[in-house]
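Once you scroll down, you'll see the structures, which are given as structure tokens.
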Structure P
Amino acid sequence: MNKILETKSKNFDSEFQKVLKKRKSNNIKIEIVVRKILDDVKKNSDNAIIRFTKKFDDFNVSSISQLKVTSDEIDRAFKITNKELIDAIRKAYERIKSYHKRQLPKDDFYKDKQGVFLGSKWNPINAVGLYVPGGTASYPSSVLMNAIPAIVAGVKRIVMVVPTQKGEMNSSILAVAKVLGINEIYKIGGAQAIGALAFGTKSIKKVDKICGPGNAYVASAKKNVFGIVGIDMIAGPSEILVVADEMNNPKHIAIDLLSQAEHDKLAQSILITPSKIFAEKVSSEINIELKKLSRVKIAKKSWNDFGKIIVVENIDECIHLINLIAPEHLELTIKNANKIFKKIINAGAIFLGKYTPEAIGDYIAGPNHVLPTDRTSKFSSGLNVLDFMKRTSVVRCDLRSLKEIGPDAIILAEEEGLGAHALSISTRIQKK
């Protein structure tokens, strides 16, 4: 299979459209199952959660209290977690927190020329549910990235739900929770966990927003409860676009491409380069490096089905393609990258220079790794502090300012046929 596509070729446009094609399809069967689970949780509360936990997680309990992680469990997990890992978690926590603190908005109040007092005040969301994938698998970075912006925003209650097998949890997940100060954790997963967070049960209070990654059932459940609660996003398969020239080591670029391919068989890795020779070198390195991966089957499937190398003729072509692809992750490791990145308007996160692999952003650089996928960076951003805050507008008129702006409001209200609206203003400003 030819993985190299040149912009100068006659069939480039049609082949490029295939690159942009959506990599997932809605599974009607999953949707039906998820809706049944959500309805069951809404109707049967704790009993449904207990039943589904036994069915899907092979964990037989008689009450929700047995699914709640105790403070002793958290402390034990922290003690047995490797000290080097604890240190790495703490360093990542400090860097991510420091970056997100700079996103905190300020209240803004002023009086305009007509004497109207105006402004905005910010408040954190009260309660947030964090879905953590994995069970015995370990994704401490997922906990850090989803929880820290909520903590910085000032969210009072953060609830973690984690799927397990027979109640066994990975100690590193609980160690991260300890560092972050999260102590309300439940051993439940899947659509039933999303239902518990969205609707609440007899034992689990509902939240106001749900965030965190999960499988197709979790994604479908989040989509179904949106409107009842807020959600972060409906995340698609991971993706990376690397823009690199001959100054790079082709092995490094090949590994960067595979770092996304190993995530998921639906993940997409794309290289854009001005050099056909470099393109061929990277292609060869990918074939070599693939064989070394523990997740070789997943990475190979992803690369074979969705990977692509595009050879461009000039930098303007490159910028145009980047903004069309609108990647989740963008590595710019070409000459003048520090100037070129300013022309990029569609990308979840940008990594500049040959010593900034995307993986550093996954763990410790500071910006959030929860990013828009499936070209959605054209209209959305990565997870941030504002996702856990609400802005409320404030207005105050006195009689003088109401007389100043009220007549125009009355005209507009009457045009819309809303008489009570007009009267609520006119009765206040008319002379008695």
Structure Q
Amino acid sequence: MKRKLVSVLLCAAMITTLVSGCGNKNISSDEGTKKAEESGGDVTISYACWDSNQAKLIQTVADEFEEENPNIKIDIQVNGWDDYWTGLEAAATGGSLPDTFWMHSNNIYYYGSNDQLLDLTNYIEKSDQVDLANYPEGLGEIYNIDGKQYAIPKDYDTIALWYNKTLFDEAGLAYPDDTWTWDTLKDAAKKLTKDDKSQYGFCAGLHNQEGYYNFVYQNGGEIITEDKKSGYDNEKTVQGIEEYFSFVKDGLSPEIYDDQARAEAMQNGLCAMGLFGSWNLSGFATTDFMKENFDCAVLPSANDGTRSTIFNGLGNAISATTEHPDEAWKWVEYLSSKEGQERQAELGTAISAYEGTADKFAEAYPMFNTQCYIDMVEYAQIRPYSNQTSVWEDKAYELLKGAYAGKEDTKVACEKTAAMMNEALDAE
């Protein structure tokens, strides 16, 4: 899914607009440097993102970068997920993209194939700080189109099981650990669900990345095949989705369709357990209720012991129309370097993508079992994507709603979803 920020329990209205003072198209690196020199070397590089909690931490990194590069100022611009992409598309159409900005696997093909992003291949080859071999396998490939690298991995994320320790203690249940399976999860959910529905054992919101995708891959299914066909009509995929939806069918989870509602269901004690991505940690750690009552664990395995968690990573991209490509690269290069990645991890910004730096992220949040997110990488599954992911991904939600609510057979809903998805994939 769009990685909407549940960033938690706090949907603070995100500030600043996605507007950038970028200019003419196809400015060369030499021209950009010349402009900087002619203006006395004082250059402002805009950096757009969609997570206000991370933005506060990245500001510290930017301040330190500016101390080492006094001629470059970093202007961090924040918008919520939906507004971010609406604004980015408008800026691309108007030729005024931010100098640097976050990129997602859902959208990389659209921007990369339409000449909106600076090809970073030559910059990377000349850099002594950036080597794509230092990032987890598969992450760099997300942002590579026809051999051209259009973004560098910023971070990676996995999904973990969050649970309310207070509710577990009241029920006399042991906390989740790496021995849990689907059956263990369901058994605990039953014991934590109250007859009057004032409390549910599990929060099985209609969500893919933080929901049924994990069950699908644990069951040996797939969402998209290697030859770019839909996997929704795969028997094991249907079974995985059925298992996830069964929490709603069996009355162990409320029907929840909204990200904020999922967060609230945990915060207000309505649900005792739920699946949440590592990007939520910077928000969870600022919430007293979460710190006092919650912890996280690795995802339960399928009953046969198969493990999986959905794995994704954002990228840092540079606008093809930036007037200052060299300065923009210097900023992105620092963010992507071992030093920059380690610093972001220490601050708790996100799980750093650079090899050997992720443990610093776990150390930033000692109040939680944060290490579980990192430990799951060894069996993680790259988040399903194609050239036009958003075309079929949102439609899949609509087609699965009936089955999720128990109004339609899951197999029938999955077959409809597969047909829709194959049509979209064939058109790519």
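If mean count of other Cβ atoms within 10 Å over residues 149-156 computes to 26.4, which of P, Q did it come from? Working shown, then result.
Values: P: 20.6; Q: 26.4.
The structure behind it is Q.
Here distance in nm of label points 7 Å out along Cα→Cβ at positions 61 and 309 has been calculated and equals 5.1, so which of P, Q was it run on?
On the way: P: 5.1; Q: 2.0.
Here the read-out was taken from P.
Among the shown structures P, Q, from which was the value -14500 of helix-only ellipticity at 222 nm (-39500 (n - 2.57) for each DSSP H run of 4 or more, over all residues; to 500) calculated?
Working: P: -14500; Q: -12000.
Here the read-out was taken from P.
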Origin of the derived value 15.5 (mean count of other Cβ atoms within 10 Å over residues 141-148; candidates P, Q): Q
Which of P, Q yields 27.5 [mean projected area of the Cα convex hull in nm², calculated]: P
Per distance in nm of label points 7 Å out along Cα→Cβ at positions 197 and 397, the highest-valued of structures P, Q: P
Which of P, Q leads on relative contact order in percent (Cα under 8 Å, 6 or more apart), largest value: Q
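We did not get these values from a lab; they are worked out from the coordinates using the rules stated. Treat the numbers as computed from the prediction; the structure is a model and nothing was measured. Cβ atoms are built from the backbone, for glycine too; each structure is taken alone.
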